[in-house]
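Please find the structures below.
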Structure P
Amino acid sequence: MTELAVDHIGIAVRSLEEGTAFYRALGLVEEGREEVPEQGVRVAFLPAGRTRLELLEPTGPASPIARFLERRGPGIHHICLEVDDIRAAMTRLKARGFELLSEEPQVGAHGALVCFVHPRSAGGVLLELSQPTSGGS
């Protein structure tokens, strides 16, 4: 197994415009935006050193991010770790009794394969595993 790295920190925002304004004021430069229909979000990535901030804006009221904002308001939503082989990582976690939010990887931003680990299995943190595709980040 290779060394894991933090790929990004997901931050739920009501509006990408409002959310990015603060980070731009700090001097961060947005590297792009993307809509991820499978996840019900629009995202903006802002590199911060070796990791990125991923601002998440819901595309509709049924979006998981919309529900998160309703319950908790804007703030940190998840931490994402990059993995070389998402299916192997999922298999290892399931074999050890950890709860995943999907049985198969989903398509995330930049076309990466992603899977979320339930917070009750990850010390109260929603953890995303992400396997970049050859054309991804």
Structure Q
Amino acid sequence: MVTGRTPPRYEATTDGIAIRVVPRFMHDESSPAQGKFFWSYTVEIENLDEVAWRLERRSWRIVDSAGRKQTVDGEGVIGQTPLIEPGETFKYTSGVPLSAPSGLMDGQYLLINTAGGELVAQIPTFSLDSPYDKARPS
């Protein structure tokens, strides 16, 4: 199912690292009658700094509309620890399942620059909305 609505875009910048996230509800991969809801989200990480940064770790906080909390920590993203040169953007898409029809996600990336400096870049809080959330305003 495709709607004519443009998905929202969320953005945060931390010390020269801009992070943009666009979540999308995946109708074809969800099964509301079984309490299974799935979103994809595309992340762009743009290096506005003058040095290269390697994305070493990620940490996600996920809260669904029923109040259930999850954390996801690990090395890199989608099996990669990309080096993002000045002026470059790294983009990837991943997904998240929930057992409720909506939720929120946010988190942090740990980046290391070529001189050994560390930066914790904030991932903006973004909303996971589906048309099955009865509490959602229309």
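Okay, here's what the table says:
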| read-out | value |
| --- | --- |
| Of the structures P, Q, the one that 28 was derived from, the read-out being relative contact order in percent (Cα under 8 Å, 6 or more apart) | Q |
| Value 1.4, calculated as distance in nm of label points 7 Å out along Cα→Cβ at positions 90 and 122, assigned to which of P, Q | P |
| Computed 2.3 for distance in nm of label points 7 Å out along Cα→Cβ at positions 10 and 50 - originating structure among P, Q | P |
| Which of P, Q leads on percent of Cα pairs over 22 Å apart, largest value | Q |
| Structure from which 47, 19, 17 was derived, Cα extents along the principal axes in Å, for residues 34-97 alone, options P, Q | Q |
| helix-only ellipticity at 222 nm (-39500 (n - 2.57) for each DSSP H run of 4 or more, over all residues; to 500) from the coordinates reads -6000; which among P, Q | P |
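Bear in mind that the values in this text are calculations on the coordinates, not laboratory data. This structure is a prediction, so every number in the text was calculated from the model and none was measured. Cβ atoms are built from the backbone, for glycine too; each structure is taken alone.
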